[in-house]
1. To test your reading of the models, identify which of 1, 2 gives 40 for relative contact order in percent (Cα under 8 Å, 6 or more apart) when calculated.
2. A value of 0 was derived for helix-only ellipticity at 222 nm (-39500 (n - 2.57) for each DSSP H run of 4 or more, over all residues; to 500); which structure in 1, 2 was it taken from?
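Each reported figure results from applying straightforward, stated rules to the coordinates on display, with no laboratory input. As the structure is a prediction and not an experimental result, all values here were calculated from the model.
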Structure 1
Amino acid sequence: MDVTLPQWGMGTSEAYIVEWLKAVGDTIAEGDALVEVETAKANDVVESTAAGIVEELLYEPGDEVPVGEVIARIRPAEG
């Protein structure tokens, strides 16, 4: 399951990755905080849109990411 950077407001077209709150291999539930991001107006947290295991984090802290871009991948938990 791909997790994308959501749009917070009409004027927001990108955000910066501040800090990943989960690491590759971590278990995550739908709605858990995944990453802190900074927009022009505020810092916010992106929540996971799926439950499972964090498989891939596609950006590093400090990277600028366009709204709608895939930022992480979550795979279903085994079992």
Structure 2
Amino acid sequence: MHSLRVYDVVPEHLARRAAYLGEHLALADAAVARGDLVLGSAPADPADGAVLLFRGPGPETAERFAQSDSYVRHGLVTA
């Protein structure tokens, strides 16, 4: 099963993201290595959101990722 997670960014996202980028990318890399994260993209430049495609038994794979994501935890995006 595939699940889609859409992130909306807060206005100050670009100014604040550097502090959390490493943790965010490490989480994404681990999800890719497990086969959970299939694709992630910010469809606009500058980023006004992101779309992440997950593979797993149900939507809980995408939900777990979002709950662990530093961008979500620190309020840079809403998921």
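1. Numbers: 1: 40; 2: 49.
This value belongs to structure 1.
2. Values: 1: 0; 2: -12000.
So the calculation was done on 1.
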